[in-house]
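Participant: Following this line, the structures themselves.
The numbers here are math on the coordinates, done by the rules we state, and not lab data. This is a predicted model, so every value here is computed, not measured. Cβ atoms are built from the backbone, for glycine too; each structure is taken alone.
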Structure P
Amino acid sequence: MEVTSKFKAWINVMPGQPTPGGTLHVKGEVDTQSADFAFLERRNPQGINERILFYLQVKTGTVPANNPQEINYSENLDIRNPYDLIEIL
C-alpha cells in the first residue's frame, strides 16, 4: 500500500503561459514501501462531474527508486479555473 502526503495543486496564470487558462501543477510525496517508481497520470474516463479532476497514482517496478518520492504533474489549460477539486486515487 502506498502512503501519500503533502499534495498541493495550483494554476500558474502569470503572463507568458503557453495557454490562456494557465498551467496546472500537482505535486506531492509518495512512499511506495518498495523500490517501485511512482508517478501521476490522468484518469480516463474522468467521471460525471467535469469540475472534479481525477488522477491515478501509478507505480511501476521498472525503475528502482528511493522513498519517499516527490511526484509532479503539469498540464496546460484552455480555460481558467476549470476544476473545483483534484483527487488523487
Structure Q
Amino acid sequence: MGSRWDDGAESLVFTTHGGLFVLDSADYFINNFGAVTAGLLEVVLVAWVLRRVDELRTHANAVSGVRIGLWWKVGLTVVTPLFLGYMLVERQK
C-alpha cells in the first residue's frame, strides 16, 4: 500500500484562496439541486413507480407507537412531490 502522488491532491485546493469558492460552489449545488433532486426521485420511485406506500405504512404502524394514516399517504404521494418539484423549478430562475 504505497502512496501515490495524487492521494489527497484534490484536498490541496482548499488550502488556496480559491478553496472557499470551490467549497461554496459544491455546497450550493448539493443543497439546492442534489438533495432536492434525490428526494424527488426517491419519493416518485417509491410512491408512483413501485407503489410501496401502503407496505411502508403497514410496516411503520407495526414497529412504531405512532400510528400513521391516510394523511401520510397523501403527503408522500401528492404533497411532497409537488413541493420538491416546485423547489427545483424555482431554483432554476
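Participant: Of the structures labelled P, Q, which one yields 1.7 when distance in nm of label points 7 Å out along Cα→Cβ at positions 13 and 37 is computed from its coordinates?
Facilitator: Derived from Q, not from the others.
Participant: Further, regarding this structure: For which of P, Q does mean count of other Cβ atoms within 10 Å over residues 29-36, calculated from the coordinates, equal 13.2?
Facilitator: Q
Participant: Then there is this: When relative contact order in percent (Cα under 8 Å, 6 or more apart) is calculated, the result is 35; to which of the structures P, Q does this value belong?
Facilitator: Structure P accounts for this read-out.
Participant: Right, here's the next one. Quick check on the output: 5.6 is distance in nm of label points 7 Å out along Cα→Cβ at positions 21 and 69, derived from one of P, Q. Which one produced it?
Facilitator: Q
Participant: Of the structures labelled P, Q, which one yields 0 when helix-only ellipticity at 222 nm (-39500 (n - 2.57) for each DSSP H run of 4 or more, over all residues; to 500) is computed from its coordinates?
Facilitator: That value comes from structure P.
Participant: While we're on this one: Please state which of the structures P, Q yields 109 when volume of the Cα convex hull per residue in Å³ is computed from it.
Facilitator: It was calculated from structure P.
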